[in-house]
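Please treat every number below as a calculation from the coordinates, not as lab data. Predicted, not measured: the structure shown is a model, and the values here were computed from it. Cβ atoms are built from the backbone, for glycine too; each structure is taken alone.
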Structure 1
Amino acid sequence: MKERPILFTSAEVRATLDGGKNQLRRIVKVQPPATGYVLATCMPTTSDRRDKGRHRWIKTDGHTAVDDSQPYFASPCGYEGDRLWVRETFQPLYADDVEYPHANWKTGAGYAISYLATDGIQEFVDSDYNINDRCKPSVHMPRWASRILLEIIAIRVERLQKISNEDAVAEGIGVPLDMRYAAYDGFRPMWKDIHGAGSWMANPWVWVVEFKRITSEVN
């Protein structure tokens, strides 16, 4: 089992905490060079765990022509059984009766974390004794400040627009009034908000990660 950090938006955090999100999608960084390629899984050649789950795009004509020039790559999220700790926008506030420099950033001792997704913006006294309401971006969240731990139960690769209506709901969009349009009316605008204009129409290959939340070890 291996742990990795993963960035979540505030909307993703709320949906996960509410139990409405148990899937996530991340763009495969190594996209196929052209049409006519399929994804192949590298079979481990050693007992080294780093061989597990490596992939590459192979050119195929009846699975006979293989392009050996394509690099191998692995899922940035890990694989079944691995865990993901969520990074989200936060405010590292000093705990009651703790003042700078008595808080320890390396261990989290002396801090009381406020989370933007559920707590909103809080005012606090910074190390210069000024009133501040600044948040730290999710990418800077240390492990000890994370409150959400996920375990991967399945992972696959597919085209973005292949998402089903049921999977769109599993992405945390809520249950729409008309399930027939969940992928387009719910998930598509959420994807565009995160990845920008044109990201949906690009229809990239994405990692589809199904997970469950681990509650017994959450900080």
Structure 2
Amino acid sequence: MDLFFDAMDAETMAGQLSLLSQALQLDPRNVGALSFMVRHLQDLSAEEEIELRSKIVVIAAEQLGEEALNRMHGHFWVFHETRPYMRARAELADKLFAVGRIGDAINEWKAMLELNPGDNQGLRYRLLASHMALGKLPEARRLFKQYPDEFGFNTVFAWLKVLDRYLAGKKAEALDALAAARKQNAHSMAFILGAKALPKQLPDAYGAGSKDEAASFAEDLQMAWAAHPAARKWLATVTAAR
């Protein structure tokens, strides 16, 4: 583990690879080292990467053991020994999402939120955007209900509440939600309407309501709204009139 942590701090790719290789020589089933090593594999197809990451998740689950998985259910991440498993599973979900297997990614995120409802990894944001993109409004509303404090602090929840109310045919409520979303983070609207290009590099951190927050969630918001052209046209119209 010391070698793995040193690898994460390595200044060059060659240095990171060397340290990861040393870690795996000592422990061929080190989940963190395996996960990062996959990133360095050349000529790996998307499906091959998904297969490898699926195997890493299995290894992580085996290392925890069935008894621990059951005992810690609902409190994952609180226990440090669960974090390699949760990181590996999140990386698998991210890859599934990246290749368009959104339904499979959704299943992973939902299962992980059952393990850790506190969601220290922030999975709920892309999950919510994916539900909205697919028009799964009941599932999206369950997330709204599960995380009721997010609307004033996160741009994904704020702006997708607007979309939800529009799709529900509640135009007055959509306008109220729009006013709240603009107050929470007005910078997100340019990404939603396609007036601003998606960032090439995401910020390292962000504050609620900031330009960095808008950039961090631009892809998710744009995906959700782009799936509903009439809603996006309505948004452009009502904001232009104000």
Structure 3
Amino acid sequence: MPGRLWAFLVAAATALVILGASILPFTTPAYVRLEQDRTGVGSLTGYSGGELDLVTNQILADLFLWRGDFSVGDADLGLVLNEREQGHMRDVRGVFAGFELLVLASVVVLALAFRRRPDSAARAALWRAVGSGGRGLVVAIAVAGAFAVFAFDAAFEVFHRLFFSAGSYTFDPRTDRLVQLFPEQFWSETAIAVGAVAIVVAILTALLAARRAGAARLAPVLSTSEART
């Protein structure tokens, strides 16, 4: 594979793996419940803590573990999500599944790249590509964050039009449980947290990659010097 194309694939794979790893902690029931408490979901829904745990855990299990089809609830609560809400969550699950496949493919690309055990020059190029992926992710998140801050409604609309059919993602917060369980503040604060974690991890990755690339570049020189002595 041509060097430039391989470097691009490694950089893209690095960015995707960092982003995927940064999202993962925010998909756990512990975080989701903490953020629901912060955003007053109990008051919005009228659910007790136990009921919130029940409904939220069922939704997360259906979303990430494919345990069901979002027909969540129990005998007391009844069916929590209506058909439109269930349909939207199935669409969301499909988007997450696609992203997860991209991340897994990226892990494979990085594993293959590092398993090749190239010479010093190739190792330096490999680490430079990793660093480019980290720096590129920082820039992408900064641009997306600025756009979201100054044009949130437009950013929301663009994102949803890219991945969902028109009209399938608009809900009434007065009556629809889905946006009561996960209100706008929940998503905005979670997006900020994910972005912050991803930026920190990406910067650390870029710094580490720069050090490793420098070490790989100097390895032949050091080996020659040691041989002469």
Q. Taking mean count of other Cβ atoms within 10 Å over residues 12-19 from the coordinates of each of 1, 2, 3, which one would give 17.2?
A. 1
Q | Answer label among 1, 2, 3 for the case where helix-only ellipticity at 222 nm (-39500 (n - 2.57) for each DSSP H run of 4 or more, over all residues; to 500), calculated from the coordinates, equals -26500 | A | 3
Q: Identify which of structures 1, 2, 3 gives the largest calculated value of relative contact order in percent (Cα under 8 Å, 6 or more apart).
A: 3
